[in-house]
Structure I
Amino acid sequence: MAKLLDVVELRVASGRWPAGTVATVIDELPDGVLVEVADENGRSLDTFEVPREAVRVLPAPEQTKLSV
């Protein structure tokens with residue numbers, strides 16, 4: 001279940017974005033989530049609402065702890 005700030009992949013096309021597009025959840029709504037698609041520099045390209053079942057949460061990358 002997608003939640004705020006999850007990185008997700010669209011399971012189906014939505015507007016001009018094909019299935020497989022990666023986006024970030026920026027708000028949780030009663031009937032879905034609001035997602036943002038950004039470019040490689042982090043600039044927002046589009047925001048739109050999709051049903052929760054239309055996205056798949058991507059696994060978070062492994063984080064390495066630095067010793068201090």
Structure II
Amino acid sequence: MADKKQMTLNLTDREMTALGQLAEARDLSKTQVIRQAIRLYQTVVERTGRGEKLFFEDEQKQSKAELMVL
């Protein structure tokens with residue numbers, strides 16, 4: 001297994017609540033949610049950096065919306 005590093009993460013009450021809700025909804029630990037979020041963000045940054053776009057599509061409403069990542 002890869003070497004692991006430890007860090008301290010300070011979150012607002014609102015951020016900690018959101019993290020807890022995500023963890024509970026997906027039956028994951030808060031650490032697992034953070035790791036998944038990092039991997040997702042890394043993918044988004046890499047792909048948008050290559051000029052690709054990120055969309056959300058609602059098939060029922062037949063609508064698409066581009067997500068702007070700044």
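Read the figures in this text as sums done on the coordinates, not as results from a lab. As the structure is a computational prediction, the values presented were derived from the model and not from experiment. Cβ atoms are built from the backbone, for glycine too; each structure is taken alone.
Observations on the structure shown:
- Identity of the structure behind 42, 28, 25 (criterion: Cα extents along the principal axes in Å, calculated), options I, II: II
- Label whose coordinates, when distance in nm of label points 7 Å out along Cα→Cβ at positions 11 and 59 is calculated, return 3.2 (choices I, II): II
- At a computed 14 (relative contact order in percent (Cα under 8 Å, 6 or more apart)), which of I, II: II
- Structures I, II were shown, and helix-only ellipticity at 222 nm (-39500 (n - 2.57) for each DSSP H run of 4 or more, over all residues; to 500) at -16500 was computed from II.
- Among I, II, which structure scores highest (criterion: distance in nm of label points 7 Å out along Cα→Cβ at positions 3 and 51): II
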